[in-house]
1. Rank structures 1, 2 by Cα Rg over 2.2 N^0.38 Å, for residues 130-217 alone and report only the one at the top, that is, the highest.
2. When distance in nm of label points 7 Å out along Cα→Cβ at positions 170 and 186 is calculated, the result is 2.2; to which of the structures 1, 2 does this value belong?
3. When semi-axes √(5λ) of the Cα gyration tensor in Å is calculated, the result is 28, 27, 15; to which of the structures 1, 2 does this value belong?
4. Check the numbers for distance in nm of label points 7 Å out along Cα→Cβ at positions 34 and 146 across 1, 2 and tell me which is largest.
5. For which of 1, 2 does distance in nm of label points 7 Å out along Cα→Cβ at positions 114 and 210, calculated from the coordinates, equal 3.9?
6. Matching task: 26 is the computed value of relative contact order in percent (Cα under 8 Å, 6 or more apart). Pick the structure from 1, 2.
Structure 1
Amino acid sequence: MHLDSPTPPPLSTGVVFEARELRKVYHTGEVDVVALAGVDLDLHAGELICLLGASGSGKSTLLNILGGLDIPTTGKLFYKGWQLDGAEEEKLTLFRRNCVGFVFQFYNLIPSLTTRENVALITGISRNPMTPEEALEMVGLGARMDHFPSQLSGGEQQRVAIARAIAKRPEVLLCDEPTGALDVTTGITVLEAVERINRELGTLTVIITHNAAMAEMADRVLHLSDGKIINSHRNPIRLSASKLKW
């Protein structure tokens, strides 16, 4: 498994992730907490996927396992033919560095660095990055490159976080409640940036939310409850973020 090598042939046409019977159990003292209870799914190149469900349904656990931040207790997970379950930490580190961009609810920007410098933290360790300027232009912040986080609004800081995530040209963008700390208007601006990246770069994009309105911007919606996917449907038409009814 050479994650720093050129992209390998896909497991099957268009499949990026293939998961079978993923389970995750956390052991806390004498209590076992089942976070995932047997998840099967295929995720394809270029899709925009919405993971919908209440708190504690398993959404974040699934996202963390897909992104190599956590490992399943049992089950199989493949990324384009690479087996991730049971992979050594060194290989998971390469996977996270080269293949996946993460966006979280909180921006995690370094206050003492400018917008450009925050993005450059990623481009400096990536194998085929955009320039920080290119990434910031993609999220509409070309005019704010030399500002510090304290000089930006919450929505602008989140867009910097998105620029940082996509600067490495990842094949996968994983977003955990990216608008959770934002008002509706600002959240729409952030989702428009995510949409543009999905559309223009063809990045498989997975968004966690508990807001059912956001599901209409996805190609597919996966509903989770008690660690299982209880429903999956495909939207016949994807609404743009600006047309969502919050």
Structure 2
Amino acid sequence: MNTISVRGIQVRGGAAGDIEDTVVKENTFSLYLNGVFFSGMVASNDHLEELGAGFVICQGLSDRVNRVVVKGSDIFVDAPIEGIPVQEIISTGAIGVRKPFHPVKSSLSLDIADIYRITDEIETETWRKTGGVHCSVLFHTHDLLVKANDLGRHNTVDKVVGHAVLMGIDRSMCILGCTGRQPRDMVTKAAHAGIPVIVSRAATTQQGIETAKKAGITLICFSRGDRFTVYTHPERVTDLGVRSRHGA
């Protein structure tokens, strides 16, 4: 993670004083899909191979990635694209259009203690120092697999999912933890990735909840301290004492 020290004037209790502050550098990258320029990306300068792989999977552009190569500020992703050719996706302005996701199927379960432990891991030193990045984590079964920071919450999800893609990890046994809100587009990313559980420190939306219901995802938000809210498919949380009537 690239950070830089800057000078500023901080006011506390009405009194002003000079400070040295740590802020995050902003970088721009170009994503090429099968050799064709696809999109510009504003992101933090780390986990770039994972970012490319995860973007293609989470946007529903492909079900698998063959290869990712990073050259300077260019990210080249090789992936099988079915249906609309890459050039047509770009020419029609359909970069954000995703194919329909399939409902997530998974035998994964977790308990309240697991959710507390996952929530505790949804932070990094850069997140604590700058307050200028989002953070995502990915657990495989009940073990922490990877963490990622980025300026954008979407990018953090792409990065941790991309790590699982490149490592050949079974994503149906993964749990995604995030600092960011979970509206429809964020939940859809997890659905395309085949991840059955989302734990977020932040809020969701009505469309986020509806999407999680349809996708078969257990959506847990406002996970802070000793509290959290389960909005969909609570049956995966074994010690809640409830059945699937709220989210099946």
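Every read-out reported here was derived from the displayed coordinates using simple, explicitly stated rules and does not represent laboratory data. Bear in mind that the values here come from a model prediction, so they are computed numbers and not experimental data. Cβ atoms are built from the backbone, for glycine too; each structure is taken alone.
1. On the way: 1: 1.03; 2: 0.99.
Checked 1, 2; max of Cα Rg over 2.2 N^0.38 Å, for residues 130-217 alone sits with 1.
2. Values: 1: 2.2; 2: 2.8.
Comparing all candidates, it corresponds to 1.
3. Numbers: 1: 28, 22, 18; 2: 28, 27, 15.
Checking each candidate, the match is 2.
4. Working: 1: 5.8; 2: 2.4.
When distance in nm of label points 7 Å out along Cα→Cβ at positions 34 and 146 is computed for each of 1, 2, structure 1 gives the biggest number.
5. 1
6. Working: 1: 26; 2: 17.
Among 1, 2, the structure yielding 26 for relative contact order in percent (Cα under 8 Å, 6 or more apart) is 1.
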